[in-house]
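Following this line, the structures themselves.
FYI, it's all coordinate maths here, none of it is from the lab. All values derive from a computational prediction rather than experimental measurement. Cβ atoms are built from the backbone, for glycine too; each structure is taken alone.
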Structure P
Amino acid sequence: MREPPHHLYFDDRSAVSWQRDLQQAASLALADNKRLLIVVTHPDCGGSRALLERVFPKEEITEELRSGFVCVAADSRTLPAEIASLLASAPKKEPTPVCLYALAEPSGVRLLFSTAGGRPPAVFIRDLTDAHARH
């Protein structure tokens, strides 16, 4: 079995298969009726490391991510234009990690909401649930 693509910097213990291209991720999300989770990180960010290495691998979170989201890894220093545009429209855009919860639609990607900074597991699972409730 092939290993899923890893995150840019952090070891999430293969919790999710990371996408790097937003358009490709949006196509996958649309085809599978999933939400997009774009995680903007920085390699030196302790909050990013904690989220990806300690929160993502928790069984209930991994399960929710795999079943309901296509995850996109983005480096805050070199954001592609389409991710930079979503981040610019987000009410919460710093500090890293920034999680952009979005919906893939035939006309493009629509931002649902964002969170910034580290997230303990209980709060992160609430964020994931909230992303499913929004249209």
Structure Q
Amino acid sequence: MINLDRRDAHLILAAIRVLAHRHQRPPRPDEVAELLDWPEATVRLLASRLQELGVAILVESAFATHLEIRDYLEVEKLPEAREEALAEDLADFDRRKQAEAEKMARLFDDGTFQKERQAKLERMDAALRDRPRKPRNPFEDAD
């Protein structure tokens, strides 16, 4: 189930109202997505969640698909926001990226990368030099 908080629900409902006012008809999901600058798939998923709650309905007919508002007061029953979890995830991501950046900086600053690269090239050179030579053809004329 997709997570829907009160803020996102209010944004979608506001977009539906504004577009209905502008176009004098219920808006299509792609129009709502364009106004909110969200992917259409996200709008459709959130709209289906709103439909489950009875807040809005996604009407699909042979000619068009559009969104309509039903019981907007049900939005107030949604959780306030999910920003805390998102903030924690972003902070964890930042910590991991910082640790990776520090590791890369150490690798290049202390010359470890250059040493490892040189050692690898030397191993490759030694392997090429130690490869078996082509055996002499016994049927060739010996000069």
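A few remarks follow.
- Cα extents along the principal axes in Å from the coordinates reads 99, 45, 27; which among P, Q: Q
- Parent structure of the calculated result 0.05, given that FRET efficiency 1/(1 + (r/R0)^6) of positions 20 and 116 (r between Cβ atoms, R0 = 35 Å, to 0.05) is the read-out and P, Q the choices: Q
- Identity of the structure behind 0.05 (criterion: FRET efficiency 1/(1 + (r/R0)^6) of positions 60 and 100 (r between Cβ atoms, R0 = 30 Å, to 0.05), calculated), options P, Q: Q
- Structure from which 18.9 was derived, mean count of other Cβ atoms within 10 Å over residues 28-35, options P, Q: Q
- Each of the structures P, Q was assessed by FRET efficiency 1/(1 + (r/R0)^6) of positions 52 and 92 (r between Cβ atoms, R0 = 25 Å, to 0.05); the largest value belongs to P.
- When mean count of other Cβ atoms within 10 Å over residues 36-43 is calculated for each of structures P, Q, structure P gives the greatest result.
- Entry that produces 14.2 once mean count of other Cβ atoms within 10 Å over residues 68-75 is calculated, selected from P, Q: Q
- Which of P, Q yields 20 [relative contact order in percent (Cα under 8 Å, 6 or more apart), calculated]: Q
- Computing helix-only ellipticity at 222 nm (-39500 (n - 2.57) for each DSSP H run of 4 or more, over all residues; to 500) across structures P, Q gives -10500 for structure P.
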